[in-house]
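Readers should treat all values here as calculations from the given coordinates under stated rules, not as data from a laboratory. If you're wondering where the values come from, they're calculated on a predicted model, not measured in any experiment. Cβ atoms are built from the backbone, for glycine too; each structure is taken alone.
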Structure P
């Protein structure tokens with residue numbers, strides 16, 4: 001699925017003058033001045049912009065005072081935001097909608113459109129060739145995540161499977177490969193780089209990615225009181241975030257090297273080429289594309305029918321373009 005993108009020329013014009021530093025920082029990104037913004041992102045490749053911004057000290061470079069927290073999923077980020085431990089966070093659309101419906105969150109940008117990097121991967125020795133053949137099988141999926149919602153409500157039904165036709169095992173994204181290797185599941189609905197790692201290690205075969213079925217936006221969300229009380233600090237944070245976007249777009253090999261370093265530090269022994277292939281599947285675009293609001297409205301109706309939210313969010317009020325536009329102009 002192709003989405004409109006902010007052009008390279010626009011980003012260069014809007015963000016000129018931002019310096020870079022390739023030094024691995026501590027968890028706390030220190031800045032000289034300005035109110036503190038606590039930021040959370042997930043450590044799969046959906047969070048690549050967050051990785052790059054942290055690694056390159058981009059928030060410091062634009063004068064933003066940002067404390068960084070890493071999480072295993074967008075759902076965990078959303079929970080930390082609702083608990084007021086995190087001010088700004090990268091969350092999938094399902095946790096984002098729930099947070100908006102609770103009156104806590106608003107969207108100030110998009111982390112990435114992730115359909116190409118989210119896949120159903122089956123254990124290679126099963127001989128399964130299609131999602132339709134997963135009837136009666138055990139499938140690892142991180143419950144409460146955007147990925148799980150899309151798999152159970154869109155992907156599986158497209159292949160003639162309904163709930164009850166397969167068993168979902170609640171497994172965190174980072175544990176999908178080990179679950180597949182141990183034989184405790186037959187397949188998983190997961191995200192890069194874990195999908196790419198499963199393929200590289202000869203454990204799994206990707207049956208389908210989600211791009212033809214779901215927009216799968218990962219949202220950059222903010223707590224409403226934070227935006228109201230520390231607006232300029234949020235804009236300063238966004239300036240650093242946008243510089244991370246620029247690096248991924250204009251210097252993709254630099255972004256690959258950062259991600260590869262981080263995963264090696266986490267114990268994943270994979271060639272750089274595996275991470276490069278996974279990074280190539282990310283559609284990093286901070287803008288609200290025209291399809292986004294109808295998509296969020298459709299997802300909200302499903303969650304309302306399921307009883308996971310009690311009212312429909314007002315998406316004209318919940319998607320705030322001005323902070324990102326101001327960060328681009330500064």
Structure Q
């Protein structure tokens with residue numbers, strides 16, 4: 001479905017691009033063998049507010065031009081409203097028939113005709129669920145939305161390499177900056193809903209949407225403890241599912257994505273009522289920053305940075 005567009009000279013590195021109704025996030029990461037190759041360089045990073053979604057094309061084109069990203073390879077991250085994510089038992093068919101079988105299997109789950117859906121899959125590790133059944137994650141997005149993204153990226157003179165979901169962009173962050181050898185819970189807490197990933201050995205076992213909404217000033221509100229208890233309950237249910245249903249050893253660490261102002265205070269408050277310590281992601285020393293990149297912009301662009309950290313060349317969707 002996806003193809004390369006621009007024939008202009010490429011900008012080095014991979015661009016991560018995330019677009020919602022009210023903002024555009026864009027980041028470029030490169031890996032220079034002269035610097036060792038393993039330490040990524042965040043070359044460029046920007047956040048731009050949108051008055052409306054109709055501004056996206058104009059804003060992205062202007063950003064690409066001003067940041068001199070013309071012709072760069074791009075990994076686009078879908079916004080939560082663009083897709084649904086399902087975990088299903090893998091159909092017992094040959095690999096060549098798997099996608100067709102998955103499409104048939106999830107047709108009754110979709111809120112659109114199956115022929116109108118773009119489908120992609122990624123596996124659940126084989127040792128999950130104690131090997132009782134092979135499971136898959138299925139991403140389903142309206143085909144018209146994928147076509148619109150292809151057009152949007154091409155019009156900005158970026159070369160679309162892949163389309164990701166936020167869960168996998170966040171997975172790229174934990175792969176690069178954290179040690180999940182013994183299991184790791186990572187949570188990105190946002191006002192409009194949060195994402196929690198449980199991984200081990202760089203493999204994503206479980207990803208869940210957390211419905212508790214946390215405003216920027218939630219810790220100063222009178223119902224913070226109620227909100228906190230609701231959040232902890234959702235987190236604990238995911239941890240319990242990972243252990244009891246997926247047959248994995250208990251998670252011993254939970255890491256939060258940095259928030260605008262209350263990261264350390266929230267981590268401390270959550271640690272008070274959880275059975276495992278909660279810390280805040282620190283990327284210091286693990287990614288080089290080009291001169292002039294604002295730390296607050298870097299924090300808010302985490303999903304775009306995660307998309308730009310994608311290391312394979314697979315084309316999704």
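For which of P, Q does mean projected area of the Cα convex hull in nm², for residues 63-246 alone, calculated from the coordinates, equal 13.5? The read-out was computed on structure Q. Largest in FRET efficiency 1/(1 + (r/R0)^6) of positions 55 and 71 (r between Cβ atoms, R0 = 25 Å, to 0.05) among the labelled structures P, Q is structure P.
Between structures P, Q, the greatest calculated value of distance in nm of label points 7 Å out along Cα→Cβ at positions 111 and 223 is seen in Q. Out of P, Q, which one gives 12.5 for mean count of other Cβ atoms within 10 Å over residues 95-102 as computed from the coordinates? Answer by label: Q. Here the criterion is percent of Cα pairs over 27 Å apart, and among P, Q the highest value is seen for Q. If distance in nm of label points 7 Å out along Cα→Cβ at positions 199 and 303 computes to 1.7, which of P, Q did it come from? Only one of P, Q returns 1.7 for distance in nm of label points 7 Å out along Cα→Cβ at positions 199 and 303, namely Q. Can you spot which of P, Q the value 2.6 was calculated from, given it is distance in nm of label points 7 Å out along Cα→Cβ at positions 215 and 231? Label of the source structure: P. Each of P, Q could give helix-only ellipticity at 222 nm (-39500 (n - 2.57) for each DSSP H run of 4 or more, over all residues; to 500), but the derived value -11000 comes from P.
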